[in-house]
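> Next up, some structures in structure tokens.
Derivation of every value follows stated rules applied to the coordinates shown; laboratory data play no part. None of these values were measured; they are calculated from a predicted model. Cβ atoms are built from the backbone, for glycine too; each structure is taken alone.
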Structure I
Amino acid sequence: MQDKRKETVDWYSLSVNLHKFYGGKIEIIPKVPVRRIKDFAIWYTPGVAEPSRRISKDPDESFELTNRWNTIAVVSDGTRVLGLGNVGPEAAYPVMEGKALIFKFLGGVDAIPIVHKHRDPEKFLDLLEALEPSFGGINLEDIESPKCFYILEEARKRLEIPVWHDDQQGTAAVTLAGLINAFHIVGKNMRKSRIVLFGAGAANIALYRLLVLYGVPPTNLVVLDSRGVLHPDRADIDKLMISHPWKYKIAIETKGGGLPPGAPIDKAMEGADAIVAASKPGPGVIKKEWVSKMAKDAIVFAEANPVPEIWPWEAKEAGARIVATGRSDFPNQVNNSLVFPAVFRGVLDVRAKTVTDEMAIAAAEELAKYAREKGIHEDYILPTMEEWEVYPREAAAVAVKAVELGVARKTTTYKEELERAQTIIATARKKYQELWKNGYIAKPPVDYE
């Protein structure tokens, strides 16, 4: 355990040194030939006037005549950054830049970090509306709860490009994929199982929504926040209706999962088939004795970073059969990087006007299917980020679902999008490899392999 903690501290020190060495993680380079000054007559004046005239007549032409079709904004106010909390927009920038790097490397998506000082939700939304003409999509990131729920819902209504909050939909989708395969391994029907959601923040509230849409009855779900079970008879239920309508809705729909108001956590976990914890770093947030009260072949997802709510070996000792965490150094990493690059690849390629929960489920199902084809077992329920072949498949599933739902500006088939996404993502990776091989990306001053 001490070794894991020391290793985390070592990564912190190395990261600071390398961020300073490289001066950031991304840059913009041309994608068109510039062989002589005369080429600017095409890319700039006078030639550029004609694309501008055409876009003026039909703004959707901007998706065909500019890089808008492949460009998104990664937007944050810095109010809930990773496990750091409200550190401000400047401190959020390295995280947004890292997100942009992953978007390009795994999805072939050009992503621009945008951090800002608007704390008022309406001003945040005004900013998104003002930025819309520049982008094909918006990835919201690291926004405090419950503000993040309102901003996502309103932005999806007001903008005609996909708006995605990765802390909600991304984490929920990859968790759903992991649950699909975990239940497959233990031989239980997820739609008939009892599932506890430990923590009622962005990830688990979105997961609740996906699970219900996937067919899990709300009354089979128990959702716990810091004050206990979300229950219609809870003392603060009237306050929740105003202060947090998303928790209120869950309390009403689940009816407390059949528990009495004020039921202790060990009672909530008694007989549960699965628990998904997305709360605060542990260890010891979830206790071994609670896990021991779960049903046979229990599934435990402890997703807090950098330390899960319960160590995997402790959960196993308490009787859990399958354990997943948010860390790459343990089996079964639940990593939203398995989802968001592919989702945006798919929605951008069909020029989608939104991204829906149905599309998130389509990504989750394709992710789970890919792992099953590889051969799932107790220590492999999800692919890793290195299995890049999964991303075009997810993109194709999402794109087809967008067309099916009538929210795409362009039509496609699964095969067409699969081939398109494979080409775009492979090209992005090859460009990186060439830059690295030819020394245009400097070698790091220390060897950390």
Structure II
Amino acid sequence: MNLSKFIESIIPNVEEDQVLNCYQVKDLNSSNLYKIIILSNHLEYIPPFEMKTVWEKIKNALCPGGLIIIKTVLTDHPNELAEGELVSNSFRCNKQTGDTLLRSCLKQDLIMAESEEEYFALMRKEDLSFLSEEQKGRFEFHHQNWLIKYGLEVKGNYLEEDVRQIVPGPGRVMIGCVAENNKKYQTQALRLVQSIRWFGESMAGANIFVCMVDKADPDFVKELEKWGVFVRIVHRFSVSHPPSNKLRLFELPEVSSYDTVMLLDCDTVIVQDPSPFMDGNHFQAEMAAGLTVPNNIFRNLFSHYGLPMPKENYLTAFSKQKTIWYCNAGVLIFPSTLIQSFFPIWKKYTTDLSGKKTLLGKYYFFCEQASLSIAFAAHPLPFARLPLIMNFHLTPNISSEMKKSDPVIIHYHKMNDETGFLKHISKNPFTNNRIKLFNQRLKRYLENDI
């Protein structure tokens, strides 16, 4: 079925001047009202963080009883990279699944009036009264079938948690890092981005945000945009403690447009699909590799902030020492609903602690990790510990557990050269194989610039 036949099957004999083919958002800046507004293979190119405004413009340009027609190919995952899809400025950053499309309907108070293959007709719920009883019943029945398909009942209003449950697991994911505007961090950030696109599998098409501190070289921005990256300039968080700049990611207004936010250090690469380990309901992280902030220092910190010292119920990821809840901040995964309440608390403690070097002494480098523990104690969140493979430290000395692990995210620290190739230093054959695959792909890219 082509688009014309699909429209004709729903609303026959529509005059040409009553139809708007919306090729760009600016097409909606018209004072005219339309019986049909068509988004034909356009929705996928509008970033999720712009969609709230776009939906309002669409609905305001729709006459009573009008239809929104969407032509889009549904994917299995909203974060996937389509086979053969080239990453460029026209990157499809807003891919649709059936559940994301239905969720948009419910959030915008629309109904799924009709659908056929890659065509979808949406209508304002309030406009059902303009229809004949026969057509109204037909549209309501079709909408109800969509709800049943995704495990929902027909209700007058849906809570945010209702519509979130339509999209399972991590949902629509935002991956971000924060980089200094110098060659070292530019290379690391670009390699991270490339690793996501090359090896992320169902996460390969996730929206990536690279935050540049204070400024960004235009040529570097252009290179990132070739990979479908959104670049944002952020202010320095702390002059005395650069690692705390990573907190700026959570200040981006775009965060609220995603289900899950993954913050990665620049010195990480994704070498397998991380989505099976992301549940979308908990704050997820792995414990620190070792006691980079010892428990006696934490006792002083918790006393200083008037908080009870947590129990040492955890083991560090690498050295297997008893520790309080103390996570490595190189891989942090938050449901966006949780980070919105937690971030101001983490920011408050990080700001205060970064200005009090004497409290941490020689452990000051780990300020934002220490403040994360303090914030978590002050404002506990539903937490699920990540497996070691989701924050796998590249080091020549490894534990027996690490020898058996096939990493998903490699945290390589300084184990790379200036071009971004990772060093084969691990005694783990799985890790070395992942590094080999990454380096081979990078070599092909640098030789062919593809």
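> Could you tell me which structure in I, II was used to calculate helix-only ellipticity at 222 nm (-39500 (n - 2.57) for each DSSP H run of 4 or more, over all residues; to 500) as -10000? Don't skip to the answer; put the middle values down first.
On the way: I: -14000; II: -10000.
It must be structure II, since only it matches.
> Using the calculated result 0.80 for FRET efficiency 1/(1 + (r/R0)^6) of positions 16 and 64 (r between Cβ atoms, R0 = 25 Å, to 0.05), pick out the matching structure from I, II. Could you put the intermediate results ahead of the total?
On the way: I: 0.05; II: 0.80.
Of the options listed, only II reproduces it.
> Here's another thing I want to ask about it. Given structures I, II, which gives the highest value for distance in nm of label points 7 Å out along Cα→Cβ at positions 80 and 152? All intermediate terms of the calculation are to be shown ahead of the outcome.
Details: I: 0.9; II: 2.2.
With respect to distance in nm of label points 7 Å out along Cα→Cβ at positions 80 and 152, the highest-scoring structure among I, II is II.
> Given a value of 16.3, 42 for Rg and Dmax of the Cα atoms in Å, for residues 232-311 alone, calculated from one of I, II, which structure does it belong to?
Numbers: I: 14.1, 39; II: 16.3, 42.
Working through the options, I get structure II.
> Using the calculated result 23.1 for Kirkwood radius over Cα pairs in Å, pick out the matching structure from I, II.
On the way: I: 23.1; II: 23.9.
Structure I accounts for this read-out.
> With distance in nm of label points 7 Å out along Cα→Cβ at positions 136 and 328 as the yardstick, tell me which of I, II scores highest.
Looking at the calculated values, the largest one is II.
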